[in-house]
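Got some structures for you, see below.
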Structure 1
Amino acid sequence: MSGDAEAFREAIIGASLELGQACGEDGVTMRAIASKLGTSATTLYTCFESKAAIMRELRIRGAQILGRALITGFSAESAGAGLIEGSRAFLRFARENPWLYGLLVGSEAPLAEVLTESQQAGVERLSLEVRAVFGARRLEAGAPGDSNESFVRWFTAMHGLAALLINRRFAAGSLLRVEDFEAFAARYIEAAVGCILPKQG
């Protein structure tokens, strides 16, 4: 793919993401994307055969961004610090990219059901890398139990907090309101990581 074609492809993805964040998936139409880019809808088909192909690419991009952020976070100077930083990275991604996060983990169809075989293989490689770094930090800390189950429990805990935050369940006047969300989130993450690491003394 030429540089111009690749740049246009990236512009389509960027415009689609902006539309999705502002209007949800219904707002991501070929006509709306083209209008945002100042071109015709027909030209979009030179890069993507359909809206579904664009949505698949958005989910892949989201998985890549989140996966790399987790790997970077987990790779902090010590096992405990790494697990905390990875948890913060998870929450930060969800907070900064609520629509994209929802597209990744909130859609009815999981990634494996909407991606092509080659796309799924790439996402699976990244997933295995994330799990490997997570597992290595657990092992380094001497944590007992099954690494995969531990990862699933950690992910579930982080997703629960992220989903409630995105859906504004901690806002003033809600049943789950908290006075200082940042302090609450820090304690929540420490507790979640504490369940992974071995008990002290």
Structure 2
Amino acid sequence: MKAVVGEGGRAQKEPRLRLFFALWPGAATRSALHARALALHAECGGRVMRRDTIHLTLVFLGDTPAHELDRLQALAAQLDGQRFAFALDRVGSWKRNRILWSGPSSVPPALAELGRALEGRLRAAGFTLEERAFAPHVTLVRNAGAAPAEAQVAPLAWEVDDFALVASERSAAGARYRTIGRWPLKHRG
């Protein structure tokens, strides 16, 4: 961790933020996903994600020096992705993490391209990212006591017209997400 000089010439740790780029659903989609989370919770137990925290992570940056915010915002502003819609029509679980999720059975090309473009620009700019395949999903329940049968469910439509850079701030009450910036996607044309 880089040290910065504070008052009195003492070295202090540089502030860091836990960051990620994400899609944030509109109110109707968020409410429908929260209802799906409540149904999964009733079946499997665990801790339901708060309605205001429901999102789809595009790229997770993790613990990042605060001085990188300007550079991250500039990189995001350079993307020229297209608006798109997709359906969240599957539910499943990751047993090891005890997470219940909802995701698309088919990833729309515009979503895959947005994730690839963002990841590519971040890597080219020297950011270190996890080495794992992009698996678009929305976490609905954590610490589930059981796994639901992975299945098709009634599709929930999600119209995507922007993406966001978000900071996850942890406290005793749980994680709170603070939006740092949003960038619009272009109309199909």
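To which of 1, 2 does the computed value 17.9, 61 (Rg and Dmax of the Cα atoms in Å) belong? Could you put the intermediate results ahead of the total?
On the way: 1: 19.2, 66; 2: 17.9, 61.
Source structure: 2.
Looking at relative contact order in percent (Cα under 8 Å, 6 or more apart) over structures 1, 2, structure 2 comes out largest.
Structures 1, 2 were shown, and helix-only ellipticity at 222 nm (-39500 (n - 2.57) for each DSSP H run of 4 or more, over all residues; to 500) at -7500 was computed from 2.
Readers should treat all values here as calculations from the given coordinates under stated rules, not as data from a laboratory. What you see is a predicted model; the values in this text were computed from it and never measured.
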